[in-house]
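In structure tokens below, several structures.
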Structure P
């Protein structure tokens with residue numbers, strides 16, 4: 001169903017003519033093919049920029065009245081943030097970009113959807129606080145990462161995922177009702193996601209986000225941690241050729257290389273059992289080489305001169321202690337564990353890169369460097385389970401990925417996955433990132449083939465390796481692996497969104 005003239009007029013009356021458009025040259029910017037997503041988007045019928053919760057609620061009510069589908073979004077970095085059928089409007093929330101409160105005593109921040117990490121993180125840092133910034137770069141939406149998408153990050157070993165830090169929220173249901181959860185509903189403030197008001201914690205976030213299918217979050221409070229580092233961070237140079245330092249005797253970064261993922265697994269479990277270190281993760285070696293490069297030519301020089309072998313399975317460890325004595329204690333345990341599990345410390349010139357780019361452990365402002373190679377890239381898997389289970393998933397990738405790397409369908413980097421244990425190793429997250437030449441038709445076909453093969457292997461081996469967030473064809477396929485969660489998700493979706501207008505994907 002196309003957007004009628006009457007519906008357009010009613011939507012324009014809500015946000016004002018300035019903040020709605022159906023012009024094709026504007027809509028085109030929100031449907032074009034991007035390098036990492038090898039398909040075209042459907043064109044939306046209009047795009048709106050509301051400025052308040054009340055405007056969002058009014059828009060949603062008009063959508064229900066006329067049977068119009070709506071997709072809320074901020075950065076637009078996921079394929080689910082775009083129209084997938086006719087009769088769809090996009091609700092861009094970037095105008096709602098205020099930091100509403102930073103409560104230093106109770107340690108929480110209240111933000112609107114348009115607030116980016118580059119806005120919030122420096123503000124809380126000045127106050128001696130920090131938070132679990134998702135590894136999406138400084139331009140990512142804080143609220144979206146905490147409420148509506150995965151939100152994994154490099155420091156969740158010593159802390160946890162974003163869903164653990166989400167407090168009270170204000171949201172608009174798929175039918176246009178404004179509700180407030182947890183302590184906010186009882187007039188007690190933002191500090192608690194549960195009673196005395198309704199919790200709805202699993203509806204809002206669960207483990208992965210619902211990508212706007214169960215409502216639009218317009219305000220959210222996120223918990224803050226005490227910052228273990230200096231409030232002022234020393235920087236040199238201009239992005240992307242910059243350096244970021246922690247001038248502190250309490251901070252140390254060490255990087256070790258392994259030749260066996262099972263040995264990495266044992267190291268992660270041993271460090272977690274001792275509850276030492278702030279960050280522990282097996283990192284991607286392809287993006288790591290790109291991060292260390294100044295250009296595509298520089299990358300190829302490094303990659304072919306030994307970087308691929310030297311960092312084939314890097315274990316990155318950051319110690320952020322409260323005292324020098326604690327740092328030395330953690331270092332002693334770390335080196336004992338690495339020695340017992342067969343790790344080898346990287347050469348100083350490679351390890352020093354980390355101490356010169358400590359933004360990696362904050363908001364990953366060098367993330368754009370990963371795009372220097374060009375072509376297409378895509379992260380898959382993104383699931384979580386026990387550390388051992390996830391390391392077994394990583395080991396299995398080598399049993400089928402060579403069919404695609406050796407034929408040139410995807411970039412030859414078979415160990416290019418990261419594993420991040422969480423909460424001192426109680427469970428772990430995996431992400432497999434692969435690249436391809438998007439000018440090569442055979443490679444484009446290979447992308448779909450590799451993704452299908454990866455999912456097929458997970459199903460065959462009963463691996464919990466791929467995320468199961470919103471209600472979509474992937475969830476229907478993987479749901480039986482996750483206690484038939486697709487059935488329950490369908491029932492919840494029908495209950496909250498009887499007209500199926502909130503970002504439908506089925």
Structure Q
């Protein structure tokens with residue numbers, strides 16, 4: 001077979017693994033490959049919408065920009081710690097919740113994950129149609145055809161899988177760095193704003209906190225599938241390396257794109273996201289607006305592919321809980337089609353109120369992800385220190401039980417204590433009302449869920465737990481000892 005023919009076969013090869021363990025013999029890639037995955041994961045149009053919230057609520061440019069950076073620093077910190085779980089366990093992110101919540105109890109967090117995947121993709125499809133309308137008026141901003149075609153392109157990339165997603169993200173990262181650098185340098189030289197937009201004394205708490213925690217929530221929401229894109233890396237990838245390559249990619253990509261959204265909204269607060277960005281970019285350099293829109297649209301395709309990929313893994317995890325399954329390409333295709341149909345149906349019925357819906361989605365995701373990320377990280381880094389049994393994770397009657405009261409209790413308590421701090425369009429808790437609508441629920445839910453879980457885990461015989469995990473995984477992978485600890 002010629003080298004050209006082999007290249008074509010490799011190009012179209014569909015990933016066969018899904019929620020199953022990736023053996024050491026199949027591990028490949030370099031740890032630095034994580035930064036373009038997460039830089040590109042944020043350098044797209046949906047991220048722009050996060051950066052406009054402070055401006056639309058009446059904040060000035062300076063304080064909104066500070067809130068964006070602070071929120072990204074906070075949310076990305078927790079998100080990046082999930083990255084090292086992939087190389088250590090060789091499993092997707094969501095299936096790893098079984099040791100904390102139980103074989104069946106993990107269905108709770110998988111339902112939350114599906115809300116995120118499907119919700120984000122529905123909004124991405126709506127935003128894609130708006131962007132295409134902005135590029136060419138021939139396409140309606142609510143075009144069913146544009147919404148559907150965009151989704152099909154994204155699901156096609158998700159279908160070929162892990163390696164092609166990594167490749168696409170690397171190529172797109174270099175393209176967007178060039179475009180964003182051109183815009184940013186030009187904006188510093190060409191854009192002018194009223195002095196009030198830069199006054200420190202014009203701090204307004206509600207717009208500032210809304211923007212800060214919207215940015216934090218957006219970055220934190222990647223936590224549910226961070227290790228999906230690191231699970232093929234060699235096991236000797238350390239915590240520090242995987243954390244920093246993930247953190248730098250996600251933080252820089254997210255903060256940079258949100259700040260462009262902030263600047264765009266400040267130049268034209270009356271326009272929608274896509275129109276405001278094109279307007280601001282054209283002020284920098286005529287014609288740059290369409291280039292930035294098209295670049296952001298390409299990024300929207302790749303991140304939507306990541307969401308479809310994650311939704312597929314989560315649906316297969318649900319199916320495996322109901323009836324243990326053998327992973328096949330056919331099952332991957334079926335799960336991707338299911339996610340495609342549901343997200344497209346939602347997009348076709350929600351395109352008239354994009355920004356309001358997006359704001360509510362961000363708030364809900366913040367509340368739902370906060371206790372889960374605290375419990376998952378505490379269990380991995382503090383309680384079990386990365387020592388799990390891969391085989392027992394897939395054992396319905398195994399050592400982790402069907403319903404783990406520790407994780408479920410910590411999740412419910414962490415969620416309940418946040419309710420007085422909730423601040424959404426439809427509900428404001430008493431503390432949020434007292435703070436003028438400001439939302440600080442994340443600062444309460446994270447430590448409470450972590451503390452409750454730590455206290456609950458004091459009754460675990462960890463030494464017995466580790467011995468049992470190691471014994472269960474004997475022979476799982478001859479190239480390494482079972483139950484290896486975090487490096």
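Taking FRET efficiency 1/(1 + (r/R0)^6) of positions 44 and 372 (r between Cβ atoms, R0 = 30 Å, to 0.05) as the criterion, the largest value within structures P, Q is that of Q. Comparing mean count of other Cβ atoms within 10 Å over residues 220-227 across structures P, Q, the highest value is found for Q.
Each of the structures P, Q was assessed by mean count of other Cβ atoms within 10 Å over residues 244-251; the largest value belongs to Q.
To which of P, Q does the computed value 0.95 (FRET efficiency 1/(1 + (r/R0)^6) of positions 180 and 268 (r between Cβ atoms, R0 = 30 Å, to 0.05)) belong? Comparing all candidates, it corresponds to Q.
Determine which structure produced the value 14.8 for mean count of other Cβ atoms within 10 Å over residues 324-331, calculated from the coordinates; the candidates are P, Q. Checking each candidate, the match is P.
With FRET efficiency 1/(1 + (r/R0)^6) of positions 140 and 260 (r between Cβ atoms, R0 = 35 Å, to 0.05) coming out at 0.85, pick the structure among P, Q it was computed from. Derived from the structure labelled Q. Can you spot which of P, Q the value -9000 was calculated from, given it is helix-only ellipticity at 222 nm (-39500 (n - 2.57) for each DSSP H run of 4 or more, over all residues; to 500)? Traced to structure P. To which of P, Q does the computed value 29 (relative contact order in percent (Cα under 8 Å, 6 or more apart)) belong? Computed on structure Q.
Throughout, read-outs are computed from the coordinates displayed, never taken from laboratory work. Computed from a predicted structure; not experimentally measured. Cβ atoms are built from the backbone, for glycine too; each structure is taken alone.
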